[in-house]
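Next up: the structures, one after another.
All of the numbers you see were taken from the coordinates with simple rules; none came from a lab. Note that the structure is a prediction, hence the values are computed from the model and not measured. Cβ atoms are built from the backbone, for glycine too; each structure is taken alone.
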Structure 1
Amino acid sequence: MSIPNEALQKLLQEIEQKATFSQQQIGIVKAQIAAKNRESRLLQLTSSEVSSLPKDTNVYEGVGKMFVLNPTNEIKDRLSSEAEELKSDMSNLEKKLHYLETTFKNSRDHLEQLFSSGRV
């Protein structure tokens, strides 16, 4: 059974568009992962600095153009909750990256199959 040329061209175009879209999204997701890694590292460094301070140390946190006095345990709690959020975000981004890479690979495989079968 032979596929008509118009349908074949349309199929080829759809597969190519999907591959291109996946490749663009892979670049975006990798950039987001890199940004989250930097943010995570900054949280780790901040947390280690706050942990090294004595208990009764005054800690000021920047809020806009002013600074607010916060207890160290409150800052530690906020940092740990932000770290948990980052872990969740990283996990979701890794899943999305895996899906996009699989989609891209499958699209390329389909294109190769079409070309190798001599239909195009």
Structure 2
Amino acid sequence: MSGAVKRATGLTGLAVATNPHKALGTLYGKILRTLQKMPEHAAYRKHTEAIIKERSEILTTTPAVEEVEKKINCGQIEEVIVQAENELVLSRKMLTWKPWEPLVNQPPPSQWRWPPAQAVQQR
């Protein structure tokens, strides 16, 4: 469905998307291409890819914007577009950060103990 189906989102600073199916489809394609550059065993890739593929399927099989919003269940379609833009930025940063690689130095054994004062005293 092309063209805006509503006059306003009701959210300050968030304009109505004129062609949400195309915008989301493009963003989801870019995210999936970015994820393909990551190792298959990377947790971020596995989980993000599953979510994006599920949403992409909803987008391609549902022509009505209102139905897409209900099925994705993450707010208005304009909010979903913002989420996809943010996910694209994050996925590109993840390629740079490479969180799937092993640590350079092992963390101290008391790293996750709380409160920190007790962790220091127990050493």
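For which of the structures 1, 2 does the calculation of FRET efficiency 1/(1 + (r/R0)^6) of positions 54 and 94 (r between Cβ atoms, R0 = 41 Å, to 0.05) return 0.60?
Details: 1: 0.60; 2: 1.00.
That value comes from structure 1.
Consider the structures 1, 2: one of them gives 96 for volume of the Cα convex hull per residue in Å³, for residues 6-45 alone as calculated from the coordinates. Say which. Walk me through the numbers before you get to the answer.
Working: 1: 29; 2: 96.
This value belongs to structure 2.
When relative contact order in percent (Cα under 8 Å, 6 or more apart) is calculated for each of structures 1, 2, structure 1 gives the greatest result.
Using distance in nm of label points 7 Å out along Cα→Cβ at positions 38 and 102 as the calculated read-out, with 3.0 as its value, let me know the right label among 1, 2.
Values: 1: 3.0; 2: 2.1.
Of the options listed, only 1 reproduces it.
When volume of the Cα convex hull per residue in Å³ is computed for each of 1, 2, which one produces 154? Of the structures listed, the value fits 2.
Identify the structure, out of 1, 2, from whose coordinates helix-only ellipticity at 222 nm (-39500 (n - 2.57) for each DSSP H run of 4 or more, over all residues; to 500) was calculated to give -18500. Label of the source structure: 2.
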